[in-house]
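Following are the structures in question.
Throughout, read-outs are computed from the coordinates displayed, never taken from laboratory work. Please read these numbers as outputs of a predicted model, since none were measured by experiment. Cβ atoms are built from the backbone, for glycine too; each structure is taken alone.
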Structure 1
Amino acid sequence: MTTTPLHPLSNSAPTITKAGEFVPKINVPFIVKDLFKPGEVGMIAGAPGLGKSTITAAIAAHAAQGRNFGGLSVSNAVVIYYAAEDAYGVLCRAHPYMRDPAWNHAPFYVVHGAPNLLDADAPGKIARFVSTKQAEHGCDQALVIFDTLNRCIGEADENSSSVMGTVVGNATSIAQSTNSSVVIVHHTGHANPDRPRGSSAFHGNVDCLCLLSKAAETGSEKVALLNAVKQKNGQKLPPLPFKLSALEIGTDREGCTATVPMAIPMEPNSFASDLKHANDNGKPSRIGPERRKDIERVLTELAKSDPASFYSPTEIAARSGSVFNDVRGSDSLRKAVSRALEALVKAKKAERGQNGYRCAHPVSTAGVATADE
């Protein structure tokens, strides 16, 4: 790769790559494989009532936990969900996946309200907040969600190409400066449900565009399909089905059952052709060190709430991330986690006690950043 002093068509020195020396990446980084990637901007658009926020919250929960869904591989990511319309509703929709005590410290943050993405200072403020949370959780990737677009542009006209061009530019700045996938939730047009509402300058320039539609012939079940109609440098995916259901959380004082919305990912082959390539990314070449790093992350998170307690390998395994997805659901998970724990003990990064393991070094909980900083 060579750099020229000055390109004749610009005032800066660009990087120039000789095409014959270029080698494409085999293991491309991702948050959700072939869908949302770090450094890119995506959009999920659909008509009212189709479950946009419910499905987006489900995807976000899987990213925060590093859990695969619907045949797609998922990598651990810090999730920053800007809920401009209904923060309480987003929290309710995430609750079915985050209610287990094992995920009390999962990096899923819901910001009540959202910044104006047309504000010149917004990208920098957001990037600083995202970077702080990444450092806090030892995770170099993030999923940043803005729900919805029209609440993130103030009084501006979403039909204006210049307005939407600025939004794309600011969203891209956030994505690239923080190694994040930025996803914007939006509405489809009233007259044309096959395209997002407003200027084509936005959805024409996003890296990934997903449209929601109602699945046909689903009987009594309500199923929505997430269709990736545009993917930058990604393999074509079949429609991803989500069953829109409700989780019972108790009984209110009138004796009525209380529920929260829940989107349940389904296998693509239940509504479309089998997704054979989705997990064809191979095992990481350094699987052992990556697993040890992930278990060290879990121990660090646990120490933030109770640094004196020891935790069993089973409790630790329940909190493990995406690097263990290929052995999850079998006895191999227990063995893999135990190997990682023993390696950390040997490296003096973990302590073994009668009741399990804990972090061997002090954990600071000071200096918590806010979304307004």
Structure 2
Amino acid sequence: MTFGSVQALAAPTEDDLSAIAQDVAPFVTATVFNAGDRSFSQPLGVTVGALSVRVDIAERQPCPTHGLLEGEEATPLRSGELCKVATLVASAPDHPDFRQVIASLGGGGKGTLADLKLSFYYLEQGAVQPQVILSGSTGGTRCCLVSAVVGAGDAGQWYAVQLPKQNGFGPPSVVDIAHDGGRQFIFPDKRFDAVFASHDGSALPDVIYEYAQGKLNIITTQPRFRPYMALSVRTLPAEEDVPAPKSREVNGYLAGYVATGALAKELQATWRYMLARYNPQSPYLAKWCALDKSAWGKGQTTCPRRYVHTVPYPQQLALFLLQTGYITHAQCVALGYDPEKIQSRQDAIRAATTAHWHATHPG
């Protein structure tokens, strides 16, 4: 079977990707809270190695505005509202105790978690102390799993780092992609969400992360992960929900596909695949204005319709891939889209159009 110039050897599936990115089981797991089961709503203590972790739960407390698993956007809607608040307390040899609010607990939504789980891993090779991953579901259709890693540093400090938010339920998966004893996370790149198609029509390329001493490093482009990316390129066209060529949502799929191809060193092949299938009339195409704001007219806050220009999809995609780091400047130019020349051409058109407007609208 052939997709453009990309050959699918045996219609690979998600199971084939899972065989490469092998799941790594935690040493210990614990459920602290579950809104659907009141038996899981008590303080809990776990010791793994020399790391001791306790979760305290306090009823009718002022609702926190932020915590390990909730940002400031989770501020309660009503002032004075009281919450069930979970707090993490951790201890390790030669470290001061770590104490920080996790989140408010409830039924999900309005800044509360519908569940709270702990998972213990050795995320760093050779690490003396394990790390604990906290995770919980907030509810919602577009983002419902929040998680963070808490670990003891080598110099007596503590680290707490939030992981990218994602759809789904349960703790985030830890995987060993290169089968070398490493520990990685794979999260979708949400910068692609609803840029070239709707949320549901957007294909988000995988981003590979690695935890190290309180930092979540992006390591997707390391050569040891290229087999995983190469298989991803073959898997995407074989999926059942691939949009039809020229369809309304196809550009969202193609953006993720070409980005994955770039990571797999198959940019040219996936680019040709895209050129044969993209929708040049998509409502998600970017726009630019060929008239300077000084000539828009009093009270006009948007570009006059006659001066709105549509950016061709391949150009929009190439510049977006450059901006997000999937391709280099040289690769962008080789595809036929020199950013500086494009900007200069737009500036020249805008200057000429604006000069003509001023000449025909004296005073």
- Item | Per distance in nm of label points 7 Å out along Cα→Cβ at positions 44 and 268, the highest-valued of structures 1, 2 | 2
- The value -9000 for helix-only ellipticity at 222 nm (-39500 (n - 2.57) for each DSSP H run of 4 or more, over all residues; to 500), derived from one of 1, 2, belongs to structure 1
- Query: When mean count of other Cβ atoms within 10 Å over residues 60-67 is calculated for each of the structures 1, 2, which structure yields the highest value?
  - Reply: 1
- Message: Tell me which structure, out of 1, 2, gives 12 once relative contact order in percent (Cα under 8 Å, 6 or more apart) is calculated.
- Response: 2
- Per distance in nm of label points 7 Å out along Cα→Cβ at positions 68 and 148, the highest-valued of structures 1, 2: 1
- Query: Taking distance in nm of label points 7 Å out along Cα→Cβ at positions 20 and 164 for each of 1, 2, which is largest?
  - Reply: 1
